[in-house]
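For reference, the structures are reproduced in the following blocks.
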Structure P
Amino acid sequence: MLQPKYKRVILKLSGEALAGEVGYGITAPVISSVALQIRDIVELGAQVAVVVGGGNIWRGVSGSKQGMDRATADYMGMLATVLNALALQDALENIGVDTRVQTSIEMRQVAEPYIRRKAIRHLEKSRVVIFAAGTGNPYFSTDTTAALRAAEIEAEVILMAKNNVDGVYDADPKKVATATKFETLSYMDVLNKGLGVMDTTAITLCMDNKIPIVVFNISEEGNIKRAILGEEIGTIVEG
């Protein structure tokens, strides 16, 4: 049986990745594909936690630019991540994967409150844990949530799942035909070059806690498994 390179991982799913080509909302075929890929790595013996974004439903920064109070707009974004988390939980449990959703904002009727030790215990029992509602605080992105939760649960890697982008480039490959893909980067490279892999707070957290980041294309079936197995895929940020 194949052995995963990483035993405990954080999978960072952007809201856009769940929207697929539609660009808005939750696309059933996409979320089903993600669920199947997660099941594959759970069956390999990996402990999987997921941090979901909410950009397919609402982006706090966009609301703020339209004149809305920034904190209110960010809280709305946190609630959007809960919708995505519940949809992913449903897709996973429909294919037999035991799953728990934990939220940073308490809503006990639909999810558990985030408790670090409880989350780790779920992982040890081979349950997928989905972290929703960001950090529970405005002004922090779900990238920062992924870095923070990875440090808290002692994850060995953050898998940054991108929609139709197979790594980190020196320019937007959708706009610049000559854009060059990086195979490896250091944390300082990302910060100094302003590459936008994660926001500055998230990258700094990963650097301080020596958590590698693998940026890859989730749109290609089987890529989560390839990343878990340590195959050369996408771009790795470490060191």
Structure Q
Amino acid sequence: MGNQPSNNEDMAAPVIVNATARHTATLIFLHGLGDTGHGWAAGLAEIKPAYLKCVCPNAPTMPVTLNAGFRMPSWFDIYTLQQTSMQDEEGIKKAAENLHTLIDEEEKKGIPSNRIMVGGFSQGGAVSIYAALTYKKPLGGLLMLSSWLPLSNQFPEIVKGNTETAIFQAHGDVDPVVPFAWGELTGKKLKTFVKNYEFKSYAGLMHSSCPQEMDDVKQFINKHLPPV
């Protein structure tokens, strides 16, 4: 995929895995810090049902404070990996608005919001959960892999919707980047105001995915975006 103009001059066009049968559902999946949409597009292509289109956006390139200001693909700035540190609220909100725009674009192509699932890995999952809970229309599901709820102290007061949407959160129990405890804290918080939530841990998994997790993702997609 070449670079195309978008609402951010540094953001490449999303990587698209088209449906191979009649397109009736879409998954928008956001990669983690320093990555691109290509890796996740390849992995999702192997597990997706034929009627599902996958949209894997590429984050804009920006300086990241955590990495000494080095420019890399990032949905928002990360200052430190301390749970209590200041967060890039403006950047998180902007990234969530960009995801809302991608959802709206799929709706304009004829896919109803409740047939659109969002999700992401690590920082991408953080954007996805924030975006889903601040979006008024019902979504088809939410995937959070090795991730956390950003600006968690603002919830549930800022929620606009999707408290009944199915959420699947997955986390490796020896993650050295986004600690497993962050995942547990996120789950504890979410369970106070969402209705349909599942948390699954993977023994020995670090900050990555594994075949078992991808199989669980496949089952979640098939359950909540079934054929029509």
Structure R
Amino acid sequence: MDEPQEDARSHAVFRAQAITKVYRNGAVEVYALRGVDLDLYEGELAVLLGPSGSGKSTLLNILGGLDVPSSGHAFYRDWELTSAGEAELTRYRRHHVGFVFQFYNLIPSLTARENVAVVTEIAERPMTPEEALGLVGLEGRLDHFPAQLSGGEQQRVAIARAIAKNPAVLLCDEPTGALDSQTGIRVLEALQRVNRELGTSTAVITHNAAIARMADRVVRIHDGTIGSIEVNEAKLEPAELSW
């Protein structure tokens, strides 16, 4: 996977073409995605908005190489994910994609610094754990264990862990779903800072419509299809959001 020569917002980092995902339970077929076409661009912060069960997590998992579609094609830049083998997808996830989930998945017996180092030790061009934790405002909590951190701080450690390998893209699945509004805003500020300062292409999926107001673009997903795509002409800062 060669890096492109140019890095501009007008270039697609992801392209989904006619993506369908069907889950089968005996004779029953459940369509999670129904012919989805979508481009996500270099350097943008996109919010994929939709209710639970709309297919947004399935789409993100396909783009992140965690799942494969039943039909259609998905590309990361000029590389086709949907024709890749498992070893190739593993390398892709390891070197190009950072994941942030609703639940932090930190190792309880490791400090914040050590949780981030788990990733930096296997990355090709990592930043230091101290740099990553500083980017999310936790430079004073390096040697605290997860049990000594609040929920929002734990989620920011998870973000630091995801960005420490310098991924080209950051895929976030309900990153504020387990947090109250004030704490969630701190997490969104961390994601925004990573997007702005590192230029990391960032996709955030959520059912919370308020979060859409900080995005460059809002992709509305309903019943496995793209309902609309809107450009935010007047974005809000995370601190201006409320829910």
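No value in this document is a laboratory result; all are computed from the given coordinates. This structure is a prediction, so every number in the text was calculated from the model and none was measured. Cβ atoms are built from the backbone, for glycine too; each structure is taken alone.
With distance in nm of label points 7 Å out along Cα→Cβ at positions 30 and 126 computed per structure, which member of P, Q, R shows the largest figure? Checked P, Q, R; max of distance in nm of label points 7 Å out along Cα→Cβ at positions 30 and 126 sits with R. If you line up P, Q, R by mean projected area of the Cα convex hull in nm², for residues 70-133 alone, the top spot, with the largest value, goes to R.
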